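Enquirer: So, here come the structures, one by one.
Nothing in this text is a laboratory measurement; each read-out follows from the coordinates by a stated rule. For clarity, every value in this text was computed on a predicted model and none was experimentally measured. Cβ atoms are built from the backbone, for glycine too; each structure is taken alone.
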Structure I
Amino acid sequence: MSAITSEQVAHLAMLAHIEMTEEELASMAAELDVIVDSVKSVSDAVSADIPATSHPIPLQNVFREDVVGETLTAEEALSGAPDAEDGKFKVPAILDED
């Protein structure tokens with residue numbers, strides 16, 4: 001017995017505004033039925049003694065120490081700017097706000 005019928009696929013295709021032939025509807029129903037069976041088999045394998053996991057192996061982030069290196073002074077940073085004012089980059093306004 002098929003869990004997904006051609007009529008159900010036709011209804012979904014109509015809702016999604018997708019035109020499908022009878023052959024495509026039958027083929028899609030069979031493919032969706034395989035997917036549903038696959039998900040069911042995975043669901044059947046789950047038990048209370050198996051912990052949920054997002055990865056098969058443990059993951060850990062690798063961080064380096066956050067060390068401040070050489071930085072530019074404000075004057076050096078602004079030296080190549082086309083326009084600056086009060087120690088900041090000056091750019092054209094994009095909004096009509098004051």
Structure II
Amino acid sequence: MDRIKVKGYINIAHKAGYLVIGSDKLDGYNQKLYLVLLDKSAGKSSQKVANRFKESEIEVLYVENLPEICDIKTCKILGIKNKDLSVNIKNNLVD
């Protein structure tokens with residue numbers, strides 16, 4: 001896993017407005033998402049939201065220390081709205 005590249009892609013997505021951050025925002029989100037990142041230490045509500053996306057056939061990846069990667073201290077779950085960025089993030093996380 002190349003954490004520096006993943007961090008860069010997440011920062012690009014954040015600046016471009018392609019991130020949906022937090023379980024509250026993702027819970028009611030009904031537009032197209034390509035990837036959901038969930039911290040391994042996320043609580044039950046975040047896991048419940050992630051499971052809903054899994055059922056919708058949206059890929060959910062479990063990540064260690066997600067707040068460190070995305071530079072948002074309280075971030076336990078986030079969604080990516082851009083296909084190309086989500087593919088790049090996934091490719092660098094799965095290595």
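Enquirer: When relative contact order in percent (Cα under 8 Å, 6 or more apart) is calculated, the result is 45; to which of the structures I, II does this value belong?
Expert: Comparing all candidates, it corresponds to II.
Enquirer: Looking at FRET efficiency 1/(1 + (r/R0)^6) of positions 37 and 61 (r between Cβ atoms, R0 = 35 Å, to 0.05), point out which structure of I, II has the largest value.
Expert: The structure with the largest value is II.
Enquirer: Sticking with this structure for a sec: Out of I, II, which one gives 17.5 for mean count of other Cβ atoms within 10 Å over residues 45-52 as computed from the coordinates?
Expert: Answer by label: II.
Enquirer: Assuming -12500 is helix-only ellipticity at 222 nm (-39500 (n - 2.57) for each DSSP H run of 4 or more, over all residues; to 500) as calculated from a single structure, say which of I, II it is.
Expert: Computing helix-only ellipticity at 222 nm (-39500 (n - 2.57) for each DSSP H run of 4 or more, over all residues; to 500) on every structure in I, II gives -12500 only for I.
Enquirer: To which of I, II does the computed value 0.05 (FRET efficiency 1/(1 + (r/R0)^6) of positions 53 and 69 (r between Cβ atoms, R0 = 25 Å, to 0.05)) belong?
Expert: Derived from I, not from the others.
Enquirer: Work out the source of 11, 17, 12, 12, 11, 18, 18, 1 here, i.e. which of I, II gives that when P(r) over Cα pairs in 10 Å bins from 0, in percent is computed.
Expert: I
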